[in-house]
Structure I
Amino acid sequence: MQIESLKVYCDLAETESFTKAAQINDVTQSAVSQQISSLERLFKTLLIERSKKKFRLTREGRVLYDYSKQIIQTYESLFNKLQEIKDIVSGTIRVATIYSIGLHDLPGCLKRFLKSYPTVNVHVEYRRAAQVYEDVLGNVVDLGLVAYPVRDSRLDLVPLRKEPLVLVCSPHHPLARSKSVRLKDLAGRKFVAFDADTPTRRALDKLLRERRVHVTVAMEFDNIETVKRAVEINAGVSILPRSTVSQEVAQHALAEIPFADGGLTRPVAAIHKRTKVLSPAMKEFIAALKDQPDPARRHSASP
């Protein structure tokens with residue numbers, strides 16, 4: 001029996017999916033099945049009750065999971081401690097990120113991080129917010145990057161920054177030449193929104209309700225790039241993080257107007273499973289995410 005077999009077993013128990021367990025460990029589904037069968041032969045007991053509609057650990061399987069998890073965490077802690085003693089920062093970091101962070105904030109951070117630690121391999125997956133949480137909890141990835149983070153007792157949350165929000169509109173929109181706007185100025189206007197189940201949409205809906213501002217939702221999309229394209233053709237205005245529209249503003253495809261209300265920001269955080277043993281590479285990567293330039297200061301320093 002090897003540590004790898006116990007890890008595969010724990011990943012299977014947590015994801016309840018042979019496909020995901022295989023993906024996490026970079027092996028085939030057949031290899032996962034073989035390792036589970038090998039464990040069952042070793043311990044001379046059934047570990048998993050398999051059926052088409054149900055996945056459930058047996059009583060013995062639950063005991064094996066609990067002890068295996070302790071063994072794996074101890075092994076990973078030992079391995080990471082030895083790396084720290086040798087001052088080694090290497091390995092693979094699996095990251096799931098929402099599109100807006102992955103496309104606009106992460107590239108610069110990755111470039112700086114990989115320049116400092118060229119032996120680290122950072123694998124990035126782009127996901128909707130709900131999938132990011134699912135992948136982190138299922139050990140499919142090591143870290144998740146989300147906006148408006150949701151607290152969960154199973155997760156550790158690392159606040160990164162608060163991104164300024166701005167009004168975004170077509171350069172031909174009546175508000176385009178305004179030096180600043182208030183939320184109340186959006187009352188009755190056409191609004192390009194995110195889908196109703198996204199954290200950013202829920203947060204903005206709550207903000208508008210609190211300020212008693214009613215907008216007319218003209219279009220809804222599940223990603224920030226499509227929202228921007230709709231605003232470009234003057235389908236409506238939107239509220240977006242300033243850092244995500246800098247390129248379009250520079251090209252005069254969009255206009256951004258700051259809010260006079262003040263304090264309109266989007267919190268961004270990294271999340272990882274509470275039981276996750278962070279490698280030196282993961283710790284350094286989180287530190288790099290926290291040390292990113294403040295978008296507000298970056299823009300204010302621009303001519």
Structure II
Amino acid sequence: MTARNTIPRRRPEWLAPAVLILPAFAVVFTIAAYSAFSLLQLSTVKLTFGEPFRNAETVGLQNYQWLLTNQHSTFWATLRVTVTYLLGTLIPELLLGFAIALLLNRKMRGNSLFTAVLVIPIVLMPSMVGLIGRLYFSYDGLVNYFFDILTGIRHNWYGKDLALLAVILVDVWEWTPFFILILLAGLQTLPVEPFEAARVDGASRWQSFTLITLPLMLPLVLTTLILRFMDVLRLFDVIFVMFAGGPGTTTTTLPLYVYRTTLVQRDVGRGSAASVMLIVIIVSLTVILIKARERIKFEA
């Protein structure tokens with residue numbers, strides 16, 4: 001008998017990476033799934049913070065109904081504050097970040113030093129950023145000092161009219177460098193050939209920007225927006241250190257609303273229901289942005 005030559009089976013290329021990733025994925029998925037299940041369970045009970053879970057009274061969807069329909073609920077007001085804060089930070093950060101990245105995307109002295117300085121606000125601890133903002137926007141702070149010099153007027157940034165604006169300005173100062181660094185890296189990796197061809201054809205800088213730079217950068221812009229969008233919706237520490245959600249509910253975003261409901265009012269059920277709704281909002285809007293990014297990337 002002759003030995004039959006057998007060709008060894010070739011393992012799929014995805015098998016080795018999958019085996020390496022599987023343990024970490026299993027741990028993360030298990031923790032996330034258990035946390036989500038516990039949160040959903042807590043959102044359907046009436047329970048005071050600090051009491052054992054055996055004292056919980058099942059109320060079904062009453063917590064959600066109270067948040068959405070009760071006249072004493074401030075959920076919708078908090079949602080409006082969150083949307084205002086989201087748009088007031090993301091739009092200026094994107095526009096300023098893109099503009100400064102375009103300015104830095106050229107050969108000039110001190111470019112690397114300036115880029116390194118931009119990282120400083122990002123690496124600061126959020127609590128420190130909140131303290132800096134609280135000091136700068138105090139009545140005798142640095143912001144009012146310059147307002148006094150230029151206009152002779154000092155503003156009460158701790159009042160209901162300007163507190164949210166103060167928090168937005170601090171966030172713009174802290175996170176505009178995030179857009180600058182990522183978009184600058186994207187600009188530096190763009191191919192040179194389309195710009196040279198446009199220059200030969202007599203295209204202006206504005207035409208090169210709108211017809212070449214912007215379409216090529218749009219997928220990266222949306223990716224950066226998605227990352228920052230998810231971060232803004234869960235931001236807690238800077239606002240808490242500056243104003244703790246006050247005065248009243250002026251700077252109370254959804255994460256601070258969850259904190260106030262759960263730990264200050266000690267209502268675990270309603271706080272958990274608000275947490276579930278916050279997660280649903282983040283996931284839903286993130287999926288929409290990701291689909292928009294994929295569509296734009298496919299069309300490009």
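Bear in mind these aren't lab numbers, they're just calculated from the coordinates by the rules spelled out. Just so we're clear, the structure is a prediction, and the values are computed from it rather than from any experiment. Cβ atoms are built from the backbone, for glycine too; each structure is taken alone.
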Name the one structure among I, II that distance in nm of label points 7 Å out along Cα→Cβ at positions 217 and 249 of 2.6 was derived from.
-> I
For structures I, II, which has the highest computed value of Cα Rg over 2.2 N^0.38 Å, for residues 185-256 alone?
-> II
Match the computed value 1.7 of distance in nm of label points 7 Å out along Cα→Cβ at positions 265 and 289 to one of the structures I, II, and report its label.
-> I
The value 22 for relative contact order in percent (Cα under 8 Å, 6 or more apart) was derived from one model only; which of I, II is it?
-> I
Entry that produces 2.1 once distance in nm of label points 7 Å out along Cα→Cβ at positions 105 and 121 is calculated, selected from I, II = II
One of I, II was used to calculate helix-only ellipticity at 222 nm (-39500 (n - 2.57) for each DSSP H run of 4 or more, over all residues; to 500), yielding -13000; that structure is I
Given 29 for percent of Cα pairs over 37 Å apart, calculated: source structure among I, II | I
Origin of the derived value 4.4 (distance in nm of label points 7 Å out along Cα→Cβ at positions 49 and 193; candidates I, II) = I
